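Student: Take a look at the structures below.
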Structure I
Amino acid sequence: MKKIAPSILSADFSKLDKEVRAVEKAGADLIHVDVMDGHFVPNITIGPLVVQGLRKLTSLPLDVHLMIEKPQDFIEPFAQAGSNWITVHVEVCRNMKQVLKIIRQLKVRPGVVLNPQTPLKKIFTFLDEVDFVLLMSVNPGFGGQTFIPNVLKKVEQLRKIIDKNGYPIEIEVDGGIKLDNIKEVSRAGGDIFVLGTGIFKTLNYKETIRKLRQEIS
């Protein structure tokens, strides 16, 4: 089943509790949480304490995307805070197999992330260790960016590799996804669609998610 994942990076943080409950009520499948450290990406967002607060607000899975230089130092704090899924970037994680093993031992779904310019071959040696792969369709660090069309080919290539080898892996795509392009991403092979402004900057979350589901059904 294809999934819609609102990214709270684009939510109104002055009423984050209402925003999260609103998208859950509107039919979201999970909540995407972007963690930035000001080093790996040029922005700073949130830490485990916010995830702990989010855990009290929703029963939906918390999909925590670590855009940080030393993810291995923060896996356990984010897991203990209530993360259900944790993704780490291949660009910064030197001991990826070990980190993925730790994530799974903490009873969290492990995933790996690639930036738009990072080739798929960087993850071939540990595809059997992950539950999902997150492909960035913008350069990470800021919300509201425009989708990079070349990433569609990357989604298609990864879909073929997964299907050919029978891996039980979902493909998540994050960045610039909106109502007018989600169908393309779905047709290319995407399973999970992260939307920030594509949901939170619309007037009616329930109607937006309904229309998104129509496009990917």
Structure II
Amino acid sequence: MTNNLSSKDRKAYAFIKKQIISYGKAPTLREINKITGGKSPRSASLIIDRLIKAKLLIKKGREIKLAETHRSIISEQTINVPLLGLVPCGSPLFAEENIDAYIPVSTRIARPQNEYFFLRAEGDSMNKSGINSGDLLLIKKQNFAENSQRVVALINHEATVKIFEKKGDMVILKPDSTNKNHKPIILTENLIIQGVVQEVLPADLYE
């Protein structure tokens, strides 16, 4: 959805989404102008209007929401979620679970009663599902999944992100990519589900 936007609009959207995800509230027009170089409140307002037209944001009165989640940007508490190592979205590669940083996330998104972690995606095997190389993936930690969910799976100590499908005793980890070189992985054992993808944040956040 961001492909037809200008670089300034994409930068503003990444910043707005970061503020919503991390702090539960939108940035001010002045804060948006600091990021984009705008000179007046109208400059930031026009950016918001374009993001609404692109169906990335929703505005009701003074309240703005992320269109993809329909979550309100009201003020709320946050929890710190650890950012771990890279996880591939191509051929499975080992993901080192070293904590690189802690990222504050709204408790409306990361529920305190659950466990979460961030991984940075690598590769292009899930780009049709909205996961591009470098994106931050907010993962809800759990050892099970429903069909069609995007999961982090561990195969012989190597992690990968794929779409989960279970048929009888078989599990199929399916890519969703414009790159036809990526093929489904079919398993009957040696598979551990590490978690389910809850949110995808732009690649240029927390670099």
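Computed from the coordinates by the stated procedures, all read-outs in this text should not be read as laboratory data. The shown structure was predicted, so the numbers you read here are calculated from the model rather than taken from an experiment. Cβ atoms are built from the backbone, for glycine too; each structure is taken alone.
Student: FRET efficiency 1/(1 + (r/R0)^6) of positions 45 and 173 (r between Cβ atoms, R0 = 30 Å, to 0.05) was computed and gave 0.10; which structure, I, II, did it come from?
Tutor: The read-out was computed on structure II.
Student: Comparing I, II, where is distance in nm of label points 7 Å out along Cα→Cβ at positions 181 and 197 highest?
Tutor: II
Student: Kindly point out which one of I, II the value 21 was derived from, the read-out being relative contact order in percent (Cα under 8 Å, 6 or more apart).
Tutor: I
Student: From I, II, which structure was distance in nm of label points 7 Å out along Cα→Cβ at positions 77 and 125 = 2.9 calculated on? Intermediate values should be presented prior to the final figure.
Tutor: Numbers: I: 2.9; II: 3.9.
Going through each structure in turn, the value belongs to I.
Student: With helix-only ellipticity at 222 nm (-39500 (n - 2.57) for each DSSP H run of 4 or more, over all residues; to 500) derived from the coordinates and found to be -6000, which of I, II does the value describe?
Tutor: That value comes from structure II.
Student: Given a value of 18.1, 60 for Rg and Dmax of the Cα atoms in Å, calculated from one of I, II, which structure does it belong to?
Tutor: Working: I: 15.9, 46; II: 18.1, 60.
Of the structures listed, the value fits II.
Student: Using distance in nm of label points 7 Å out along Cα→Cβ at positions 13 and 149 for the comparison, can you identify which of I, II gives the largest number? Intermediate results must be reported in sequence, preceding the final value.
Tutor: Values: I: 3.4; II: 2.7.
If we compare distance in nm of label points 7 Å out along Cα→Cβ at positions 13 and 149 over I, II, the biggest value is for I.
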